[in-house]
1. For P(r) over Cα pairs in 5 Å bins from 0, in percent, the calculated result is 2, 10, 17, 18, 16, 11, 7, 6, 4, 3, 2, 1, 1, 0, 0, 0, so let me know which of 1, 2 that is.
2. On relative contact order in percent (Cα under 8 Å, 6 or more apart), which of the structures labelled 1, 2 is highest?
3. Work out the source of 2.1 here, i.e. which of 1, 2 gives that when distance in nm of label points 7 Å out along Cα→Cβ at positions 28 and 92 is computed.
4. Starting from the value 33: which structure in 1, 2 was percent of Cα pairs over 18 Å apart, for residues 12-75 alone calculated from?
5. Please state which of the structures 1, 2 yields -6000 when helix-only ellipticity at 222 nm (-39500 (n - 2.57) for each DSSP H run of 4 or more, over all residues; to 500) is computed from it.
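Read-outs: derived from the displayed coordinates by stated rules, not from any lab. The model shown is predicted, which means the values in this text are computed figures rather than measured ones. Cβ atoms are built from the backbone, for glycine too; each structure is taken alone.
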Structure 1
Amino acid sequence: MSGAPRLTLKPGRERSLLRRHPWIFSGAVGEVRGSVQSGGTVEVRAADGRFLAWAAYSPASQIRARVWSFEEAEVPGPDLFKKRIEAALALRQTEVPPEATNALRLVHAESDGL
């Protein structure tokens, strides 16, 4: 996603992302470069320039960004979302017997990578 808006964290604020926590709080944000609307995808980088994640940006929330992927090659888009939704449905189909219910929650936010 060349040319994607970039969110750069303050020095030392990448620790939670390195532990795979999917939230970036407003106090961790050092700089936002490029034009990004609420809900738009940003590339998240550490203060030293290292890639950390792709995230959905929320300028009005204390949770400034929510991670879509920690893999640089796994750029958010229709293919990623399709894969995540299919995996969520497959999990539910293996965990909940069809005779147990006629309804399932399709996805559960960050628990399903969404």
Structure 2
Amino acid sequence: MSTQVRPKNLLVPVILMELQQWDSYGYELMGKTARFWQEALNPGTLYRTLRQMEKNGDVKSTWATAKNGPARRMYSVTEAGEACLESWITALKQCQSNIDSFLGLYHRPLARDN
């Protein structure tokens, strides 16, 4: 039996962290995410997430036109997105602490009552 344990919606803070460093468009975000994301990222999932984040006010987008190539929707993080990322970091640190505590107990030999 294989058990998969992963935080839900972790893509949101990943995107916010990436956009905190530089504005980007969807395809570029996919490439950056793939460097440390262990599973394949579906483009539909990324774009749905970006649209929801924009609707929530965490990111904003503008159309960037280039002399060569099509216009691209460029995303950037908003102040609300910065606050959202800070909330995620706090929650993830607590989750990490809980996991560390659990693993510490797991590796400690326990006396069994017989």
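1. Values: 1: 2, 12, 21, 21, 16, 10, 7, 6, 3, 2, 0; 2: 2, 10, 17, 18, 16, 11, 7, 6, 4, 3, 2, 1, 1, 0, 0, 0.
Source structure: 2.
2. Values: 1: 22; 2: 27.
Structure 2 comes out on top.
3. Values: 1: 2.8; 2: 2.1.
Matching structure: 2.
4. Values: 1: 24; 2: 33.
Structure of origin is 2.
5. Values: 1: -6000; 2: -18500.
Traced to structure 1.
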